[in-house]
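Below you'll find the structures, each written out as structure tokens.
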Structure P
Amino acid sequence: MKRVVVGTDIEGVAGVVSMEDQSRNTGRYHDHAKRLATAEVNAAVDGLLDAGVEDILVIDGHGPGGLWFEDIHEAAQLLHGRPGAPRSVRDPILAEYDACVMIGQHAMAGIATSNQNHTQNSREIDYYKLNGQLIGEIAQFGLYNGDLGLPLIFLSGEEAACREAEDLIPNIVTTCVKKGLSRGSAISLSAQASRKKIRAGIKQAVENHHANPIPPLVWEGPFTLEKRFHFTDVTDGAANQLDAERVDGQTIRFQHTEIRKIIYR
């Protein structure tokens, strides 16, 4: 395995505990949080290099952007920018890689002790359900890339996110860098300790995958995606999307046979 995609987020990074002050681009400490996230990504890159990976593509997956470009590891390339390129453009690039990992991840919306728990837009969305099962951003990333043939072999982030990943993917290696106490508080490892753990954990993940390959995350279709919002006016707008079915005042539903056409609706 020589080529790895690194998906990133900011809410699961050690030291980043406040949605308002750190994770949102209007927050007074957002730039500092981006530097913390970038340092964890760089630790992951070092671990991948230690394991013999040669081509590393980092995807800035945080909504408004969550990485500090000038500090990105020299051995990595960065896929970034908003709005993102069409998936028809991105997918052929991603499909050339061998596996994917996630850095800085949080748990899905509604997990009471999970620091900054949410799924996609934290201001608007109550939950996502796929074929009746609650899912978060870990399942979205894993299933999308799994359909491209990329197994999800490693995840770092908040403790509840690690448990979420382990429930989805047997034998995935996870590295917990903070323990959530509530949506707004957590116990973080030091910055230095979190980076050391990520570097060692991701190297172990590659080695484990060589010995006992993890298959791509694939669920059997067809697929029904249910998306519930906090407010009816947001649902009004979402209900106007092509193929959207309104279930009730706060919920819409999409159906499709292809996971990549539905998982990020």
Structure Q
Amino acid sequence: MTAVISEKAFVDPRAELDDDVEIGPFCVVGPDVTIGRGTRLLNNVTLTGCVTIGEFNQLYPGVVIGAEPQDLSYRGSRTRVEIGDRNVFRECVTVNRATEKEEGVTTVGSRCLIMACCHIAHDCYVGDGVVIANGTLLAGHVRVHHHATLSGSIGIHHFTTVGSYSFIGGMSRVLHDVPPYMLVEGNPSRPRCVNVVALKRNNFPAEYIQALNEAHRLIYRAKVGLDHAREILRSDGQLIPPVNHLLNFIQEQQEGRHGRARERRRAA
């Protein structure tokens, strides 16, 4: 089945549309856009610039993907946006194309739910299975790893990294990297506990959850220091892969500037 395009939509003839694509009324699709099989643009969706969208995505009214980055240094270079498969972009989500400051691409993975009025800025990376609730704003160069959950009305500082299986509470002000497996919240946000709900839902073994709880206690409550915590966990047989990942993440964070590992290049 070929693409179905409303007579009230504008699709540039140079755009590449796979089978079963649906383009609803008042959508605008530019010449450098590629859309995969089964993707639906409901209505009033704008795809502009160099944009590649995978299969079976749903884009709700008011979505704009590929617009120029909101960065004063941008001079019109041919940067792009790449979107994976089976994502849902709810009303008025915006995803800006990249600048030239990194790889030149803004990326959203697969099976993500991006709720209404969220903004994903230039040069961001959003992994697979990420949920971002209404009105959350990602500044430029933010990285959100797989299966993270971001509640509503969150502001995330540029160059922040959000670890996998983490959870950020609503209305938080995120200035520092968010460690994997942790639940953080506040203004500014701080790690409060292990995100046990996500770990159970994703079939983490009980011994993994117990070890992560102990790592959290040592680092954020007892405050024994990273090296000492590592030795205690090793001696107790709890230095398992997720704990190692957590400790390495925190080590890189501490080597960065202002609690952000990816700003280490600017460290004094």
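Here, each number is a calculation from the coordinates, and none is a lab measurement. All figures in this text were calculated on a predicted structure; none of them were measured in a lab. Cβ atoms are built from the backbone, for glycine too; each structure is taken alone.
Assorted remarks:
- Computing helix-only ellipticity at 222 nm (-39500 (n - 2.57) for each DSSP H run of 4 or more, over all residues; to 500) across structures P, Q gives -4500 for structure Q.
- When FRET efficiency 1/(1 + (r/R0)^6) of positions 166 and 230 (r between Cβ atoms, R0 = 35 Å, to 0.05) is calculated for each of P, Q, the greatest value falls to Q.
- When relative contact order in percent (Cα under 8 Å, 6 or more apart) is computed for each of P, Q, the one that comes out at 21 is P.
- FRET efficiency 1/(1 + (r/R0)^6) of positions 30 and 198 (r between Cβ atoms, R0 = 25 Å, to 0.05) derived as 0.10 - corresponding label from P, Q: Q
- When Kirkwood radius over Cα pairs in Å is calculated for each of the structures P, Q, the largest result comes from Q.
- Once distance in nm of label points 7 Å out along Cα→Cβ at positions 62 and 78 is evaluated on every structure in P, Q, the highest one turns out to be Q.
- Among P, Q, structure where distance in nm of label points 7 Å out along Cα→Cβ at positions 6 and 254 as derived comes to 5.5: Q
- For percent of Cα pairs over 17 Å apart, for residues 126-173 alone computed as 20, the structure of P, Q it came from: Q
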